[in-house]
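Any read-out appearing in this document is the output of simple, stated calculations on the displayed coordinates, not a laboratory observation. Small disclaimer: the values here were computed from a predicted structure and weren't measured. Cβ atoms are built from the backbone, for glycine too; each structure is taken alone.
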Structure P
Amino acid sequence: MTRIRAVVLDLGNVLVFHDDLLLFQRMAAWGGADLESIRKRMLELWDAINRGSLAGDELRRAVCRVAGSEVPMDAEAFYALWNCHFRVHHEILPTVDALFGRVKVILLTNVNEMHWRFVRPLIAQFERFDDLVISCDLRLAKPDPEIFQATLARSTLRPEETAYFDDVPRYIEVARALGIHARVFTTAPTFRTQLAELGVVV
């Protein structure tokens, strides 16, 4: 097997947990829409949000309409609500620290500008990552193969020397189809085991 030169990590439910139910409950409490309606309507918006085509004040107005109000909350209150559901996955961070200097460490995430602005300062290790591939900056989003190809190209990597970890099986399937060593992320201990199976012992 070709030596792994880079470990590519997803953000949500890998480096930070995101409790979408909590977000939707806060939206419902503010705007009055029912939870199932919010969940379904947000599913229709996530792709545009992740690609950055729905952003800023337009995003705030759209999310507030989903919550049940045609009158949006003010920008500061919305920023707090929109980011209420994140929690750092502290257990994985020592393993990430151990990867630095052994392999390239890269972030590949579907994320919007407001979420990224909130989350980035929470994890000091981002300053040591070799690359941060942010969907809204590229106007691409998983599961597009193009965002995986862009990630490889930006770091001059071949698929067979790259490991990728994500909690979404559909994204793993796309990465594997491109020849990347992709694994479904579940827990920090399992992550360490998966790395060892790929020859990256930390």
Structure Q
Amino acid sequence: MARVGRPKAYDDGLRVRLVEAAARLLADEGAGAVTTRRVASEVGTSTTAIYSLIGSKQELFRAMHREGFDRLAHHLAEVAPDADPIDHIAALGLAYHAMAVESPHLYHVMFDTSWSQLEPDAADRALARGTLDVLVDAVRRAVEAGELVGDPNDLALELWSLNHGITSLGLSGMLGSPAEVRRRVASAGRALRAGHAPERSRPRA
């Protein structure tokens, strides 16, 4: 007898909608609103779909976290290396910002630990760290090219912190229009050259 597969309706598109609905509920109403019944209702399906595609409620929180970082990794991977390593860094910053604008609720889940419903495992941490490593590698390339001076990991953390702050404030509407926020993100990437360039290439005061 042929093996009966998973119902056709339970496809990856439905999984994504469930994860996005859960992230929206978490961002808008808090962790208490994220129940399997409520999430399924938001998407117009049954809790069976969640159990089949994702698993338990705990795994639903994990799925939100991973979906966010998967999307970020995809955006970063689309940035091709530039002849100017500083321009490459600026482009990575814009890719990071674009992911947040396209998926604001998942972005909230990725970095806001106040809901405390997930204990990241090794795979979760590796996925998240991998997105930062892309920036560290780009900064290392700039250091090796003589464009920047300093520890690549430290410089990448500085830039990520700056970019994350600009992006988060931009999403809350505190930094002007979307175009203005993008300009600030791009400027932050290039500001590394002014603050961490070799002495010979720094602008005179």
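General observations
- Structures P, Q were shown, and Cα extents along the principal axes in Å, for residues 10-97 alone at 45, 26, 25 was computed from P.
- Answer label among P, Q for the case where relative contact order in percent (Cα under 8 Å, 6 or more apart), calculated from the coordinates, equals 29: P
- Which of P, Q leads on FRET efficiency 1/(1 + (r/R0)^6) of positions 58 and 138 (r between Cβ atoms, R0 = 25 Å, to 0.05), largest value: P
- Structure responsible for 1.3, with distance in nm of label points 7 Å out along Cα→Cβ at positions 90 and 170 calculated and labels P, Q on offer: Q
- Origin of the derived value 15.2 (mean count of other Cβ atoms within 10 Å over residues 18-25; candidates P, Q): P
- Of the structures P, Q, the one that -23000 was derived from, the read-out being helix-only ellipticity at 222 nm (-39500 (n - 2.57) for each DSSP H run of 4 or more, over all residues; to 500): Q
- For Cα Rg over 2.2 N^0.38 Å, for residues 106-177 alone computed as 1.34, the structure of P, Q it came from: Q
- The maximum of mean projected area of the Cα convex hull in nm² over structures P, Q, that is, the highest value, falls on Q.
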